[in-house]
Structure I
């Protein structure tokens, strides 16, 4: 799990065992990235929302500009994963999940927390 505001890679992907899951929830500050953008072509890429993440996530923007990566390479987004509407990770390559943060995700967490606390309160 990566959660920084770095403008340079903070993780050496060649040091990871396979299969590996790299989850980046870093800032959406322009061009911020935690992995080497050139690596996207070698990863199975997923994101929180395919309509906005590729134009906001720094490594995706840079990979598109400099390394020939295309948003078409995104295998699925959060909604597609949740409803089994995209290919699951194959475990043949490392998986990169990039989240820029959606308000809907915040609402889902808040709702889950509310339900959990309501159950605790009812049991007390």
Structure II
């Protein structure tokens, strides 16, 4: 696939304010996912400018994630500060319920030291 050009990236609009997330990724069109410093995992459905729905998925245990990324489809990757990368699966990523999130283990126990991490959409299942 071709990289987007500046003509493809335009028309930015603020969807709101007050996002105090430690990490941030997208899980699909109009959906973002993030963690807080207190360990919450939170999903947001973006309904339009200034209109979003906050969906808490987990109350605790995600404070150790320093980087979060998702190629979509309910697949999440979380990197810990020690360089370990973990794999998670959300059976229904847009239901607002974190009870169906399962840890699938360690992708690699060390070596993930990148400053920025991203995933290509729809490439992992």
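Among candidates I, II, the computation of helix-only ellipticity at 222 nm (-39500 (n - 2.57) for each DSSP H run of 4 or more, over all residues; to 500) that gave 0 used structure II. When distance in nm of label points 7 Å out along Cα→Cβ at positions 43 and 59 is calculated for each of I, II, the greatest value falls to II.
Each of I, II could give relative contact order in percent (Cα under 8 Å, 6 or more apart), but the derived value 30 comes from I.
Here, each number is a calculation from the coordinates, and none is a lab measurement. Model, not experiment: these values are computed from the prediction. Cβ atoms are built from the backbone, for glycine too; each structure is taken alone.
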